[in-house]
Structure I
Amino acid sequence: MAGRGEVELVDLQPHPRVFTFTRDLQWKPAIDPIHFDKPGVVGVGPGKTFGTIIAEHYPDVIVGLIPCAVGGSPIDSWQEGAYYPPTKSHPWDNAIHRAKQAMQYGEMKGIIWHQGESDSNEQLAAGYECKLHDLIARFRNELGNAEIPFIAGQMGIFEERPWNSAKQKVDEAHRQLPDKVENTVFVSAEGLSHKGDEIHFNSASYREFGKRYAEAIIKLEKK
């Protein structure tokens, strides 16, 4: 979700109505990278493209992005008080704090979730769906809105890195969300490419994913 794509010129062009909430809780024009979980590797992600398309679709709206992703984190680290050693952070606590600070300036309109690789193993996959549904409920409870849209993106589908049964199980949890939890959408990663590491999408694919996320939430809004 944070994005590891190579930053190109298009990623450095801000939209006049798309802003990002910085690490120090300030608003600034959104240019990539907008995340800061792992400064040495962070790059282009889906966020900026998502925000730009939303702004173009709603010309009277100012879009605020609240980056909270923690690359590589398993869903168990998204619990109150949980500590994630690789980034020396508390993913859940930090996300809730940042969201509540940002909500002083506007209305929370949706959550984008792209995670699951670290849970795609025999020990964790079976319990993933239950934890995901619980996470959505906790987000909605903490943010005071039981109907906040939750958009779940599919993990990368790369020929060079075939999925095992555990990864298929996690994908199933994402894919079946709309049938089991209200106001949720599943966004496919079909046709997207990696950047050569067989794990992370390339820049063009991240932008396409941002477009797909935006189209998904716009469609949900129209229901």
Structure II
Amino acid sequence: MDPVKQKKVWEVKQPGVWNPGTLTTAGNLVFQGRADGVLLAYRADTGDKLWEFPTGVGLSAPPITYTVDGKQYLSILTGWGGAGTSMAGSITAQHGWAYRMHPRRLLTFSLEGNATLPPAPPPMQAKAIVKDDFQVDAMLAEQGSKLFLKNCVTCHGGGAVAGGYAPDLRASPIPLYLDGLREVTVKGVRVNAGMPRFQELTDADLIAIQHYIRRQANKTIEAKATP
């Protein structure tokens, strides 16, 4: 934006809805990372793309710049996260940044830099588990949707579609069985891994959540099977 003339000078369309902030330098540069994992530099006055670097994982943090002993550096914390990646899971999941599959790194650049970034796994999409002997009860699934929205959606995603910030429960074997689901959610066997305890959930609640997750998994499978 031209703050004097109060008008737009240039714009760049972004992939998806969850892209990090920008960095503007005195050298007429604008840096920004994107949800698809690419770090870019633009001319600040024209918007022309000058440079890009694939980081191998989605970017949520903005880049920073600083100098050490007269040498300027550009750093960015790579990794996919934040509330938006999960709350809008069905949208952010399109990028394929799977939970714990893609490396989180602090990347630092300089004009003299010549290192090669180790390769990262390609983007991956969650594969919903098929469980033919699980018959979804519509009423229980609807109850489970409310419980999921209250307790699970922030990390595991809207519609049970995780955006990469936490496991996608459609593709997890844990919710398939009540005992396993109880161990994780109520007893807290994975607290050290960042999964909190939900001691207030009853077995009836867990069963309802099971039916909701299976309903969402089945919808995913059916959608892929539809030509």
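Ranked by percent of Cα pairs over 12 Å apart, for residues 16-63 alone, structures I, II are topped by I, which has the highest value. Quick one: Cα Rg over 2.2 N^0.38 Å came out at 0.95 when computed from one of I, II, so which one is it? Derived from I, not from the others. Between structures I, II, the greatest calculated value of relative contact order in percent (Cα under 8 Å, 6 or more apart) is seen in I. Comparison across structures I, II (criterion: distance in nm of label points 7 Å out along Cα→Cβ at positions 96 and 200) gives the highest value for II. Structures I, II were shown, and helix-only ellipticity at 222 nm (-39500 (n - 2.57) for each DSSP H run of 4 or more, over all residues; to 500) at -10000 was computed from I. Work out which structure the value 1.6 belongs to, where distance in nm of label points 7 Å out along Cα→Cβ at positions 72 and 112 was derived from one of I, II. Of the structures listed, the value fits II.
Where does the value 2.9 come from, among I, II, when distance in nm of label points 7 Å out along Cα→Cβ at positions 120 and 160 is the thing being computed? For distance in nm of label points 7 Å out along Cα→Cβ at positions 120 and 160, the value 2.9 is produced by structure II.
For distance in nm of label points 7 Å out along Cα→Cβ at positions 144 and 168, the calculated result is 4.5, so let me know which of I, II that is. The read-out comes from structure I. Given a computed value of 13.8 for Kirkwood radius over Cα pairs in Å, for residues 136-207 alone, which structure among I, II does it belong to? This value belongs to structure I.
Work out the source of 1.13 here, i.e. which of I, II gives that when Rg/Rh (Cα atoms, Kirkwood Rh), for residues 48-175 alone is computed. Working through the options, I get structure II.
Values in this text are rule-based calculations from the coordinates and carry no lab data. This is a predicted model, so every value here is computed, not measured. Cβ atoms are built from the backbone, for glycine too; each structure is taken alone.
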